[in-house]
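Only the coordinates and a few stated rules stand behind these numbers; no lab work does. Because the structure is predicted, anything quoted here is derived from the model rather than measured. Cβ atoms are built from the backbone, for glycine too; each structure is taken alone.
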Structure 1
Amino acid sequence: MLRWFAEHGRRDLPWQTDPTPYRVWVSEIMLQQTQVATVIPYYSRFMERFPTVTALAKADLDAVLSHWSGLGYYSRARNLHEAAGLIVGEHNGAFPDTLDQAMALPGIGRSTAGAILALSKDQRHPILDGNCKRVLARYHAVPGWPGESGVAKRLWSHADAHTPDANVARYTQAIMDLGATVCTRTRPHCDVCPVADHCATGLTGTPEQFPGRRPKKIQPVKETRMLIVYSPDGSVLLERRPPAGIWGGLWSLPECATHEDPYEVCVQCFGLETASVDALPGFRHTFTHYHLDISPLTLAVTDDSTDIMERPDLLWAREADLEDRGLPAPVRRLLEDFFRMDESPCQERLTA
């Protein structure tokens, strides 16, 4: 596999250039649940803005979240920011040298910690990311879904047995690359696989039956109305979401249930008198566990009230302010479309 990696492995990914623990750590967090092609532009912008762990630790969380907007799973960004503060405050700005210390940081589990230490320090630690699970489950014909504890335990045992004592960084990258480019989820390229001669499922022609699938569940559908509340000067009201839960810590639009009166919500929650302008086209946003049907509604503030400014979880934002705010991707797109509509009431006010 190392010979195959020397000829066919990926060696031009941005985090492979100067693979410091910080650079590898950021890449590993971004790559969780996210494809490499999606991560690359985000990673480049993130590293340009936060080139060191100290820069990340000193940055405002809003700035971090704004550079994460669109990647999803925003708890990763919050944990990354928190962990950077701990590294600077408790480890003198150096990423921990031991697996236990690395796993003690927010957002870093066993596989991620092992990958960071293996790729940046050549330490011997097995890893078990999604690609490795697929390779090992097929190579050893391990039945069952890897999310089950018994299946995961068997895969960890195989991962440890295969991890060499030398050339750990190369092996770690090689097995990840093998899963990403050859032992793919569908239509694996067994004809060019360097370990095909000993692969249990490759020899029987059943690789796509492994690993076992996650048990299917019907995703529920939830509904909400997002309120685009805009002031006489053309600013839009944003509300910071609670730190835990979906879009935790991000700035979003006020919401109300479909059975609630949006005008009453504006009065009771924000002390704002509003009038309805228009209902924008609804759309569906899909999370891991459910679908969310969003119905946007614009409401114009009928006075110049600024009382909400006393609340840190609320702010008025113009279009230019959105760039530096951490916004969920669908909310950012909705606001960008709203501000740029030919008949946007904000556009009329700003150009009057």
Structure 2
Amino acid sequence: MRRAIALPLFFLFGIGAPLTGVTDTQPAHLPASRVVEIEVPAPSLEANLLGTPAMQGAAVYLPPGYDREPARRFPVVYLLHGIFDNYRVFTGHFGVPTMADRLIAAGEVPEMIIVMPNGGNQFGGGFYRNSPVSGAWGDFITQDLVGFIDANYRTLAERESRAVVGHSMGGYGVLHLTMTRPEVFAVAWAMSPCCLTAVDDFGFGNNAWKRTATVQSQADVDALLEAGEFYAVATLGVATAFMPAPDNPPLFIDLPYEIVRGEIVLDQDEHDRYLDSLPVNQIEESREALRSLAGLGLGVGLGDQFRHIPTGTLAFARELGEQRIPHRLDVFDGDHRLQTSQRLEQVVLPWVGDLLQH
């Protein structure tokens, strides 16, 4: 089930650059890059309780050399989108295909395939985690999707030639996947990653958690969607991904608190389990996985509208330092969304491309 939701301006994306074309620096007689929109079988999602389809859309950017050199194989960058987005935020609003054309033509990145999958559901997204409620999104990305791309496109099908980059919820996904599936990707960059630690607007002091606790039926969910209650719907997405309870219909979640006289009262044991599932608290146990990366990058704008994101990103970087895990931190004067294209083109993709084997 997919529903429209009224979101703040910085969540909206519109029509962007065309999906194919020849850059100004490419001779017209040479093959241009192209983008193909595909459907990817997602057996990992088949058992989810939210009704998310087991066939997922994706866009694949094929560089100019893909058609020009039919025997050549290419490294692959996977781009993971944020909550309530889909892959068209990259092909349209962020202009990744024309951005990649410019970078390749300038020699700033190697020719590479860029894969932009869907990761959304009726609550905004599955956070690229495995959940018996929202589905095994981690398996979808690292097994179903990577396997499909390697089987159907001329990739360099090895870890050293794969990178994963994500924004917001996708930034969380980058860190979660590289900490739990270190054998899949060698290079990672998390842009404005959400949900790294339970502080500020991601903590239980946010009144959205009270509204989440009142939801008892699909009609209640529909009312939140109609009212444009972003945080309340997003917290349902968080709960189905991080606090699944498949034996507790209708929402199949087990919140680590109760509402007593209008206030949130935490169950300390359940709350501790939830905190332990967040990336800042998992770095020490994932130290060897993170150290095995050829490159790990983090980026955040200090003016991010979601206040837990700068706090969480800087806390994550500090803990990486404490654990002596090499990383790059890009802190800039910007917000959650407006500079994403600029940072991708000027910082992220050149750095990622330089570290990939190609």
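Below, the figures for the structure above:
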quantity	calculated
Structure responsible for 4.9, with distance in nm of label points 7 Å out along Cα→Cβ at positions 77 and 205 calculated and labels 1, 2 on offer	1
Per FRET efficiency 1/(1 + (r/R0)^6) of positions 45 and 149 (r between Cβ atoms, R0 = 35 Å, to 0.05), the highest-valued of structures 1, 2	2
Origin of the value -8000, where helix-only ellipticity at 222 nm (-39500 (n - 2.57) for each DSSP H run of 4 or more, over all residues; to 500) was derived from one of 1, 2	2
Identity of the structure behind 24.6 (criterion: mean count of other Cβ atoms within 10 Å over residues 117-124, calculated), options 1, 2	2
Structure responsible for 1.05, with Rg/Rh (Cα atoms, Kirkwood Rh) calculated and labels 1, 2 on offer	1
Structure (1, 2) behind the derived value 1.00 of FRET efficiency 1/(1 + (r/R0)^6) of positions 189 and 317 (r between Cβ atoms, R0 = 30 Å, to 0.05)	2
